[in-house]
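What follows draws every value from the coordinates through simple rules; no lab data is involved. As the structure is a prediction and not an experimental result, all values here were calculated from the model. Cβ atoms are built from the backbone, for glycine too; each structure is taken alone.
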Structure 1
Amino acid sequence: MSTLILPGKEITFSNDEIIVSKTDLKGLITYTNTTFCKVAGYTERELLGQPHSIIRHDAMPRCVFKLIWDRIQQGCEIFGYVVNKTRFNDYYWVMAHVTPSFDDDMKIVGYHSNRRVPDRRVVDSIISPLYAQLLEIENSTSNRKDGMNKAFDTLVNILEQKGIEYDEFILTL
């Protein structure tokens, strides 16, 4: 079973730190905390107004982001393992908790994400091989969208075979 190939060095942060960011409806960063800036290698000024995808690592399957976006746009929270890239093309793993932010009328006005240190055993033994498989599927077609949809269907089938939703899968690893 293959695992993700991640160039650069892994950046870590301590278990008592939380990476926090907020975005608007289009995914533009409206808030970052000091830990986010430190780990990602950017200043707050450099991050504010940028698409959150500024930290998207090429080794992160697009189908997982599709799943995340589908859930939060429906008003649901979601948990997931994510590998991000730093300003200097290094990488860092997180266990992300992403939630929509609502106004007084319960209309979604943005998104909020808290990221913690992930369980290394789970990353190495389950998530990295799964993401490598999904990336291979995504890259198996010349059309990026078709590849993403094919990998998404694979992920959904894996979850259906286990009889669980994505969050339950992630939180029971």
Structure 2
Amino acid sequence: MPSAQITPDNLPLRDIHLPPAVSWWPPAPGWWLLLLLFLLLIAAIYLFRRHRQRRHFRRLALLQLEALERQYNEQANVQILLRGLSRLLRQTSLLHFPQSDCAGLVGEEWLAFLDQRFDEKPFSQGAGRLLADGPYLPQSQVIDAEALLILCRRWLQKLPPAPKAQRRQR
């Protein structure tokens, strides 16, 4: 029996076949997770900024109220305090509510509008009554400014968020 000599030419070998190239689609599960985390981060940033902006308007109004309180404590001028409080409440209500609801209100209607945030009626039947009657009081009359300031602070703290369309107009 003749021995067959094995040479590279007569070996039954085939050429090396490489696997197909890895396609870019669909991405691996890690990329899907990274995309989801990125979208969640964007949503969290948006909600955080929106929340801060809504609080920002209320915080500015409360800072203005503190400035009015300091001014009253220094000067003890009732007329300036009442004028400042009235202006502050009007400005913030125009920012936070539709103008058709509050822009033209005066006297009892204005006090009733301010009472909407409370179960009791502190503006039309309590310390807030000074906002309507105050300009007609004599200069020398003593008022309960502390109760009025506390009431205005409570009203400002109960403000709803300012509507987006209103903020853009301003």
Structure 3
Amino acid sequence: MNTLHHTYYESPLGRILLTGTATHLRGLFFIGQKRERPVPPGSIQSDAPFATVLSQLDDYFAGKPVHFDVPLEMEGTPFQQTVWRALQAIPRGQTITYGQLARNIGSPSAVRAVALANACNRISVIIPCHRVIGANGTLTGYAGGLDKKRWLLDVEAGGVLPGLAAK
């Protein structure tokens, strides 16, 4: 069994918990978000396994275009993993609806199942579930809160945001 690790990241949106192994990121949660996961029992607090993702998060939150390229360990059903892979294909600065996402994975009638899989995403920001919006173009459901969802969409669109430090 792989040793579990965790660390914290101080983002402009609040503290983030990262969990994983020495080689794979398993979780990225805003502290206090819905469905937040606790630190895994027996996990060792260490920044070292997360060095690459921490650097990429610095760039992301500074408004720089980032291609997250850290190995992910996505724990979920095959359907959820299909949805999460499709989320990663949504270009930065763009949004799609749950219906479009369902069509993109070849399951146009599975809009509710797609929305549920989206909500079960354990790796926020990197698996960009915040890029999915309601059919009428409104912001809907984000475990971190709609204020964070708006902020993330704005930073990806190149907006100037309060509290965004230039690096």
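Please state which of the structures 1, 2, 3 yields 13.8, 35 when Rg and Dmax of the Cα atoms in Å, for residues 38-85 alone is computed from it. The correct label is 3.
Which of 1, 2, 3 yields 0.6 for distance in nm of label points 7 Å out along Cα→Cβ at positions 6 and 118, as computed? Structure of origin is 1.
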